[in-house]
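A.B. asks: Take a look at the structures listed below.
Laboratory data are not the source of any read-out in this text; all were calculated from the coordinates shown. Please read these numbers as outputs of a predicted model, since none were measured by experiment. Cβ atoms are built from the backbone, for glycine too; each structure is taken alone.
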Structure P
Amino acid sequence: MSGGGYDSKNSFLASICKAVGADTYLSNEGSKAYVDINFLNSRKFNHLYCGYKSPIYTQTKAGFEPNLSVLDMLFNIGAKQSRVLIDDGIYFSQINKELE
């Protein structure tokens, strides 16, 4: 990573974790391309991946169109049911492990 005195994205992430007093870095599946779990562990930080599986819910038109905005879900099934489906769709890896 150029500028800022960091030799890698992982060094930068570790410095942010240290600056805010964190002991764990949480990232999404897309960060697999650049997050080095071993590097973070060597700096005494844990790592968790967080994933999300888009739920299927009733939409006004026939069929189901996945991965629309949360507004589509809210307008189709309401806030209470949306919250339940969103919470059920979130999953985490084991500490310092890849998502399975």
Structure Q
Amino acid sequence: YILEEPENNEECWADGNACAYPLAEVVIAVNTELKDAAPDVVELLGKWDWNFSNQRQAETYFSETGAEYADVAIHWLKNNDAWREWVTADAAEKIAAALAAE
């Protein structure tokens, strides 16, 4: 079950009442030299979308199994196709083959 809280707002926090946390914004920054050295990595980071649903799936598996972080990541990759939109077709094939060998 998920605890439902009132939407986040400054008044709620100021009064010491409980409400949801503000949404966290993830910012990805890279060294400018990376654009030339690894453009595929820069492209992946530009497409990467680790949203709440992805986080929740990973956290649920972790809390239910107590698995190591690497195993949680492998489980998530095997059970979610979102990552395929972040990588090239060639990379997706290689990743899928590596996951199948696990």
Structure R
Amino acid sequence: MIDGVPEVMFGVGDLNVLAGVGAPWLLGTDAVERHYVAFLRCSVGFRDQLLRRYSTLRNFVDVRNRASIRWLRWLGFTLSDPVALRGHEFRLFELRSA
């Protein structure tokens, strides 16, 4: 919430409960760019919380979403080479707990 207005929402879907693999997702408004320092600080804490619950976080990101790719790299995720899915290119991103 920024000034009482929801500007970002995220979650994790269970891909494999037994193996501890989750698929993180995030939707944000333009407010993320305006308040990027706060967003970055918060995202590190949420990443760490998620890695206490899941041994691996993985999902796909559209190759055109450069801001998300920069953010994922900044958080420590590795990204695959682009793969085509239904006529669009995506990159698999993944982060494993230590």
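A.B. asks: Quick one: distance in nm of label points 7 Å out along Cα→Cβ at positions 44 and 60 came out at 5.6 when computed from one of P, Q, R, so which one is it?
C.D. replies: Details: P: 5.6; Q: 2.6; R: 3.2.
Label of the originating structure: P.
A.B. asks: For P(r) over Cα pairs in 5 Å bins from 0, in percent, the calculated result is 2, 10, 15, 15, 17, 15, 11, 8, 5, 3, 1, so let me know which of P, Q, R that is.
C.D. replies: Among P, Q, R, the structure yielding 2, 10, 15, 15, 17, 15, 11, 8, 5, 3, 1 for P(r) over Cα pairs in 5 Å bins from 0, in percent is Q.
A.B. asks: If you rank structures P, Q, R by relative contact order in percent (Cα under 8 Å, 6 or more apart), which sits at the top with the largest value?
C.D. replies: Between P, Q, R, the highest calculated value is found for P.
A.B. asks: Continuing with this model, one more query. Quick check on the output: 2.6 is distance in nm of label points 7 Å out along Cα→Cβ at positions 28 and 68, derived from one of P, Q, R. Which one produced it?
C.D. replies: Numbers: P: 2.0; Q: 2.6; R: 1.2.
Label of the originating structure: Q.
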